[in-house]
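J.: Multiple structures follow.
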Structure 1
Amino acid sequence: MKLVHVPLRVAIGAFFLNSGLSKRTLEGEAAEGLHGMATGAVPQLRRFSPNQFAKLLSYSEVAIGAALVVPFIPSALVGLGLAAFGSGLMQLYVKTPGLREPNSLRPTQQGVPIAKDAWLVGAGLTLLLDDLTHRRHRRLHH
């Protein structure tokens, strides 16, 4: 891991670990609400029960968070995971009614908490591209 990646990876990793750990025991109405919103954007998630989905989301967030803070996992790999997770949230944002202004990508008040997660895609792609271009540069100059 490059030293310049440390602040980004630790900050986002800590956030993901906290979020994932807080969802470990999510059940009942809370899990149903989360599952309902997700299945509206990604119908394939209906194959999971709300409690299964909450656990899967919890495990995914903990895995991404841990991968971000562990220094020997390549930034390209964690960047790819982060960008994929963020892309899923952007799909949720685009497909969920009421989160965007009509005929626009601008968020409504209800959409701001999801729209702001666009930074996950940007941060993930930055880690991925920087790591890949850095590796290519090293190969060309050594």
Structure 2
Amino acid sequence: MVRQVRTSPAAAYDLGYHVVWCPKYRRRVLVGRVKDRLEELIHAKAEEHGWEITALEVMPDHVHVFVKPHPKNSPSYVANQFKGYTSHVLRAEFPHLRSRLPTLWSRSYFVASVGAVSAATIQRYIQTQHERVPKKAGADRA
């Protein structure tokens, strides 16, 4: 996979979140037309915010999204945007979701940051910064 660094006026970034959430009681309701409509809604919400969906998988009882948002958008904001919007629209369009569930989504979600560099690589880079400090002629190091 080629690394794609995105830019804004104040930042350069390559940030991704793996977000997973489930229907209330882990009910297997994300099938057929509901599944298809959910995929459309997730893509629409991402496009509205300028987020890139790298991968999306809707299973009967949970959703996986790999999304690349702007760094100003926190993981909780991203998850809640997807969950709130899709719940509102799906429950309006599919009455059986209202009758079977008090709310469409459970309150919880899982999110992990994903990048092109491992955590171990970043730790090693930070811990060895002092080894890469360029020496200036005639300057003392503190």
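All of the numbers you see were taken from the coordinates with simple rules; none came from a lab. On a predicted model such as this, the values are computed, not experimentally measured, just so you know.
J.: For which of 1, 2 does mean projected area of the Cα convex hull in nm², for residues 57-120 alone, calculated from the coordinates, equal 4.7?
T.: Only structure 1 yields this read-out.
J.: Given a computed value of -11500 for helix-only ellipticity at 222 nm (-39500 (n - 2.57) for each DSSP H run of 4 or more, over all residues; to 500), which structure among 1, 2 does it belong to? List each step's numbers first, then the result.
T.: Values: 1: -23500; 2: -11500.
Only structure 2 yields this read-out.
J.: Say we calculate relative contact order in percent (Cα under 8 Å, 6 or more apart) for every structure; which of 1, 2 gives the highest result?
T.: On the way: 1: 25; 2: 32.
Max of relative contact order in percent (Cα under 8 Å, 6 or more apart): 2.
J.: With Kirkwood radius over Cα pairs in Å coming out at 16.2, pick the structure among 1, 2 it was computed from.
T.: So the calculation was done on 1.
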